[in-house]
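Each structure below appears as structure tokens.
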Structure P
Amino acid sequence: MKTNYELRLSELDILAEDISRDFTEGVVILQGDLAAGKTTLVKKVSKKLGYEEEVTSPTFSLQQCYGYRLFHYDIYNHGLEHFISLGMLEELEKPGLHFIEWGNDELVDILTSAGMETMTIKIEKISNDAREYKICTY
């Protein structure tokens, strides 16, 4: 199923609400250029799920955990091979919602072949306050 949204930042709460309500288990792969709003989306979903911790990009730490069921990863600096070599695929088996920034189609193939519930969100910055979100679930 593919869905396209073109949203202003103020409408991002609607998308976050949809995700937090309809996709509470599995992996969300976030793709988009620098400053496209990947971490902003994770912040909004976290807030909708009732987490109070500050959500920050895990660029240098690779993984951030919020509570027991919200996980946030960033594979920009080290790539997919490093992510896999550290055993992070096993982390994705934990119950909850896992957001991975900078995931690629190879990661999607690995996850779907393992039977993991997976969603990709491609974010394209249209203007300073508008983004287009292309969503695909597997």
Structure Q
Amino acid sequence: MSESALLDTHAWIWLMEDDDRLSSRSIKMIDEFQFRSSLFVSAASVWELGNLERSGRITLRLPLEEWLRKAYSDGGVQQISINDKIALASTRLPGEIHRDPIDRILVATARLHALTLLTRDRLLLSYADHGHLIARKI
């Protein structure tokens, strides 16, 4: 079984906005997941995007609804919904992890679906270093 990946919200934004914070190595890695149709985003990231946009913390090139349509059609990502298993697992994560509920949902999603989390979040990468998650730095 080939590896599949879950994009952290910031990674998804950077990918869709052609942000230069993504290195050519990271883009190549993401492209490989997209080519295999094994790149996912959580519905929690959509919630986070909506809140970031509403609060003015991010400005996207397109209205969010159009941005999402493009992400799913051209961006090569598939959405994973939040279900009761993910919600409960996010409250029962092993080890020490910060309290951000979206990050906890992303970690639970990655763990339950055997996905590699693609992130730049140092706390999540450290959590992975302790063996609680598979993650790659983007």
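Table for the structure above
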read-out: Identity of the structure behind 19.5 (criterion: mean count of other Cβ atoms within 10 Å over residues 67-74, calculated), options P, Q; value: P
read-out: Structure responsible for 38, with relative contact order in percent (Cα under 8 Å, 6 or more apart) calculated and labels P, Q on offer; value: P
read-out: Structure (P, Q) behind the derived value 97 of volume of the Cα convex hull per residue in Å³, for residues 35-114 alone; value: P
read-out: Read-out helix-only ellipticity at 222 nm (-39500 (n - 2.57) for each DSSP H run of 4 or more, over all residues; to 500), computed value -8500, structure in P, Q; value: P
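Throughout, read-outs are computed from the coordinates displayed, never taken from laboratory work. Just so it is clear, the structure is predicted and the values come from calculations on it, not from any experiment. Cβ atoms are built from the backbone, for glycine too; each structure is taken alone.
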